[in-house]
Structure I
């Protein structure tokens, strides 16, 4: 019978899916440079910000001329060994006929809500990963413990720009989105 072969080294996206298919649905996994990474369950402020963000952007999505959609919980395929999963993303509407797809590589905007355990990865590694996508116009990082949103925009060379006042708005002009920070932080105790 012999000794079975055990694969060592980085995991591919396909191997990652075979692995996560055996895990409970409530677990959130990402594939970072071939290594599966489990995230802690998000807290209430994180989920409230995510809800406010998706609801606010969905209002703009309902216009008849819109060619994009906002979705939470879909992965971004950066390479055969890297598949992060932002909290929400904007991607072209109906670009794929595969209703069972788990990831996309044509992301227009990626949103991350900072958690203490992922702060450095979200600001450094994910910024580099997402901005490597030719389709990406914005990477938006939202703090959950303070009114602070960092916007990295392609047309500004992905330079860091902070929004720190509830009177400001998150502007994504190419998509026709203007979302007040007061709406993003609604009912979080930070307003």
Structure II
């Protein structure tokens, strides 16, 4: 009996591929392209609000660079994985220049916004992967229940409700906002 093997692609091959004509989001996971449907309006609105809150703060303090639109970063090689968080931040120290292709180091902060099509187990697997790859701070924003779950390597997750204060901790020193501001 013969088993066909799928050809795995590299991050560099993935980068050169055209965008999907239907606007779907793609990531590369262990050399295999994974396609997800485009998220809805509330997801995009929430991503935009978070990007603006973080981006203005980072620009004012000249801390580094903020990215949106699922900017790809390579999380592992051979086989390659390229993830694209909804919003991400790299300090100037870690990323002094913005590359044309995928970023080769993990962000200091990344934000995932929960979509109606997301499943809890898939989100938790993604978060574990990010923490394993040395992302320093992760926020998972849930527009449905208007909360943000905060993850740090080696620490218990913390769920913040809409009336609580979200901070940038040591990753974005001095940054804070009420969780509700990310959703209203």
- If semi-axes √(5λ) of the Cα gyration tensor in Å is calculated for I, II, the one returning 30, 19, 16 is structure I
- Value 19.6, calculated as mean count of other Cβ atoms within 10 Å over residues 63-70 from one of I, II, is from structure II
- For which of the structures I, II does the calculation of mean count of other Cβ atoms within 10 Å over residues 15-22 return 14.0? I
- Task: For distance in nm of label points 7 Å out along Cα→Cβ at positions 71 and 87, find whichever of I, II sits highest and give me its label.
- Result: I
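Values quoted throughout were computed directly from the atomic coordinates according to the rules given, and no laboratory measurement underlies them. Worth saying up front: this structure is predicted, and the values here are computed from it rather than measured. Cβ atoms are built from the backbone, for glycine too; each structure is taken alone.
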